[in-house]
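Scrolling down, you'll hit the structures one after another.
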Structure I
Amino acid sequence: MPDGGYDGNADTGYQNPLGGEPVFGSSVGWVNVSFDLTTYIGDTVNIRWDAGVDNYASSDAGWRIDDIFVTGNTPDTHQIPLAAGWNLVSLPAIQADTSIGTVLSSISGQWECVMWYDPTDPTPWESNSVYRPDALDELWDIDHKMGVWICVNGACTLDVVGEEPTITRIPLYAGWNLVGYPSSAVQTAAQTLPLDVVDMVAVEDLADPYNIQETTNLNSVTMEAGSGYWVHATVDSYWDVVNAYTEPIRQTAEFERMQGVLIRYPLGIPYNIIAEMSEDVIVYTIVANAGTQATAESNYIANGVNIANCEWIIAASNSYWTRDYGPWWITDANGDIGIVDFNYNRPRPSDNAIPGEVASYLGVPLDFMSIDHTGGNYMTDGLGISVSTDLVLTENPGYTRSQVLGLHHDHLGIDTYFIDPDANGEYIEHIDCWAKFLDVDKIIIREVPSSHPRYFHIESAVANFSARISAYGTPYQVYRVWTPNDEPYTNCLILNDKVLVPITGGSNDAAAISAYQAAMPGYEVIGFRDTGGPSWESTDALHCRTRGIPDLGMLYIMHYPVVFPQPAGAPIEVTANITAYSTQPLSGYTVYWKLSSSPTYTPLPMSRVTRNQYRAFIPGQTSGETIEYYIQASDFSGRTEMNPFMGGVDPHVFDIA
């Protein structure tokens, strides 16, 4: 993808050979385009241009490509001090030329012998010595994956010049492995090595050169760039070494764990909804001043709200549509939970300032995405896929579609952004008026009779989602809720294990509740009339007037489930990244699995692989069986979570081929 994205898609008419593909095609004259190739460092890259014209073009039409430059950052230089005698070292950077003479050119005349241990060779020790004929040397190359012993005739400094790798996969073989550590992130061996296969590490004994110290206490070994290490593996495996470890940006989804809900007083929702929410979470209420707060508190108490679960954010506001102007939440590159702000697409300056007020009140980081947007026209799955109507393009005419996608990627970690026509055709053009993510691979979309004026538009949206692939790698499960009279049923709020649905008192309410119960087994689905508050509208109901605040100490299980048929008899690997944002250690991590024909789940402890990655292997099963499973984790903050959210009530499922 070019920096800033392409500027459009090729027209599909006139037999255009690139029809529908992202292209540069709307500009006349020369365009300066750049591509970031850093992810291909160390690889051979073939660059190809596809140029095409349709049959409507003149004889002079065509694209010309000129002035191609490949540039890079100045290679990093690392200096490794060597003491006279033997030193256990490694290369912190990728070498364009791995030959020993080139790699050790900075200490030419000072190095005498180099040794490496190859665990795949029956005679594992390989060496290169300046004191014997070349024909007797076995070792001719050194790369950044290797740990090597170097003997020098006096104190000197080895200069290592090259690009630092982003990630390096180092094979580990059963037994001892002499490896490098090509990462600028200083970590303990327990933080970086795959703990389910590594049981010992040995390091150079600086007090007794050429000898090593073995230990099973991996927390006691600090791993740094430039040093070599002995790593003992119990089975063949691999080790992914990450350079300068950072967490990828991830936007949280509405169906993840919430610690509270943001609303505004004067209210847009009835008191009975606030009372319901206050049973389980904190109700954060925006109030203009202390007097307003006192009035709100009195009314809350009079209407059965649990005042112990109420907090107050004193700030000016213009409206009660906290969904539209409230903060968007991410986990950032530092591993913190923070807020992303944007320009609210309404001329309401006090509302527009609320994300900053919330960030200040909760003490969380605040980022700003320079785009006009609104929360009612946005939903995300928590794994990099989001959806809006094309209102987001209409309201940002200064950006190309690709630039809009780029902003969401850079600030929210969104890799796939579906921008669709508004199925309702209403003035507001918000996605939450007709569709809603219920889980990573589940979506509910309103349904109307064929006589409804928007029937074909809604069914087109259903067809689009049915053909799309979720972040799990499977087609979306599309559920429907009957809204013949434009009932606002999709404008509901998911709040942990409850679903709060706006109902109208009409004959379709019961079917709407049943639709959510069928789509979300185990959840408590509760309907709420608009009695005592502003009326529910087809374009404005419960979801529009509330905004979830995620658990700032959440225990998050990132898991891409096993979804496709697995071979009979083979163990099935289940992996997950488990992150405790409370910073408390984990106290448990288990896979619960069963055959679909069995009434009970069997616990299967997971092993820590590296950092926050854990895995377990479900025993191999016979052909034709169906396996159901879920993951459960807990930490010392007292939190326990499952994936899927409701665990065994609605588990992950796959078949044995």
Structure II
Amino acid sequence: MTTPQRRLLQLFAFLSVWTLVVVGRLLQVQILRHDDYVARAQRQQERTLTLSPVRGSILDVHNRVLAESVAAESIYADPQAIVDRRATAKALVTIKELGVTASDIQEKLGGDGGFAWIARQVPLEISARVRALRLPGIYFLDEHRRAYPRGMLAANVIGYVGVDGAGLGGIEHSYDSYVRGRPGRVTLLRDARRGVYLVGGEGANRAIDGNHVVLTIDAVVQFIAERALAKAVNRWQAAGGSVIVLDPSDGAVLAMASVPSFDPNRFRDFPPERWRNRNVQDIYEPGSTFKIVTAAAGLEEGIVTPSEVINCGDGVIRIANNDIHEAGGSRYGFITFEDVMVHSSNVGAVRVGLALGQGRFFRYIRRFGFGDRTGIQLPGETPGLVRRTERWSQLSNASIAIGQEVGVTPLQIAAATGAVANGGIRVVPRIVDRVENTKGEIVYRPPRPEPMRIISEKTAAVLNEILKAAVSRGTGVGAGLPEHVVAGKTGTAQKAIRGGYSPDRFISSFAGYVPADRPRLVILVVIDEPKDDQYGGTVAAPVFKDIAEATLRYFGVPPSIPARTMDIGSSLAAISQESGSDERALSGGRRAGVPDLRGLDARAAVASATAAGFRVRALGSGVVQSQLPLPGDVLPENRLLTLRFAEVAR
């Protein structure tokens, strides 16, 4: 073989091997690893981003905005398009509102990827300053951020959202599926010259905005409640407090305040314990406000009457080798049950609780809603703590009668008080009225459970008169209003600690409603660990007064105190529903005359007559025009009082 032939053969062999290598490489790229290389190319040239929808607003009952989504921009970088990463990081860090450090930015820009977030949902005025830097490789994406224009107002009710737009607390969390909407998609493309383009976000990929949630909260009433509560917590250097204002007729929560609170615009700046809603998440022993339940059960079961005389043992009663004393060292002897409530006698309430027995008492506790969640549309609600009777000790009946050995939430106490205000009918509290779409059409309205009668109208009317007396001449006098009759009950509870009760840590409270005979508002005030004073009448009752007075004025409720009133206290002390010795013990052996009920409305007249020991026959409606027997006549043997009502022209 000649030399030229040998060289030609060598060239042919080289070309054959080269051809095989190229074909093999093409086989690997185009067939064996085709999908892998396509994916790598896509990662370098395009990226799919999620477009957050406009989250729906949260509104108060009058459509005032409590939470909304406002325009914002997110800032991202293409590290491969940045020439001087150190200089870029140095420039970005000069804008302190971005909340990033130079090392953070350099770390984000240090990878080989083609995308890195710099800051999410930045206010437009901040992103404009970044845009003005004209930094290569820094880009902007239109988004929305959550804003709470009223700051801390109702923060514990509304809740807050994370940077990804998910609700993390309050209504933002419980109604997240309604307000968050449906996210869209947009594709970020980069060409050979490293230009960046956004495509998509239309049709099936477009974002669908969320719905709006309308609350029963009234922003003005909420402000009134929060201002009064914060003032009291500061005045008494308390650990915290809560207030609930609701409409007893339909259970609508008009205000729900917790102190201390937080600003949802920057919730991470506050400790997590401030995020919680004390009104549904905190359990406490209510103390004497629970005597409303004790009294309702005793009256309903006929265990006691308002004028029945109870032996209060000169301030102490011994149960199962334990002495139960009156608060503040008070010492009462024989007093009527009405005065037991008026003066908040522990011994008197214990005697009623013992007379009820475990079974009956437990049934009424459960009937008033204790031991169950109310079902309000807020996350984290606790059912409280009510032990079954099998776990009661010999002391439990007595302790629970005065609000110990039972754990409740403020909302449960407010709802129970509302049942009395509502004539014995318990209405489930609610805080969400409806959900509307962006066109204003109602897409969801929370179902309302049927109201349930838990005590008779007569019992509620009698208890109403007792609670009015507790404010007019008892421990709740600090809650009284000059233009409206208030009914309510104070509470002063030692805080439970391991092995007993704290000698110096208290929860002071007041639960009441106004106007007493035509209730518009139920208000509960709870002050946690006040200093210098612990009594509900001193610490919490004035807060009720401040809130009630301002709210009734805001609602335009006319004065409810009639031109003439009747002092029921004297008649209750003079007329007994019991026989013989009890009547003589109460009235000194004298026969009392018939009270004058003319001019009173139906509820007040029937309640007053019933509380005074009469059987009532009512004719018509409106206010009392006439009565038989006439005022001042001798009390009839059958105790029947006929009241004729007539409407009054307005």
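Quick one: helix-only ellipticity at 222 nm (-39500 (n - 2.57) for each DSSP H run of 4 or more, over all residues; to 500) came out at -3500 when computed from one of I, II, so which one is it? Structure I accounts for this read-out. Of structures I, II, which gives 152, 62, 44 when Cα extents along the principal axes in Å is computed from the coordinates? Traced to structure II.
The numbers here are math on the coordinates, done by the rules we state, and not lab data. All figures in this text were calculated on a predicted structure; none of them were measured in a lab.
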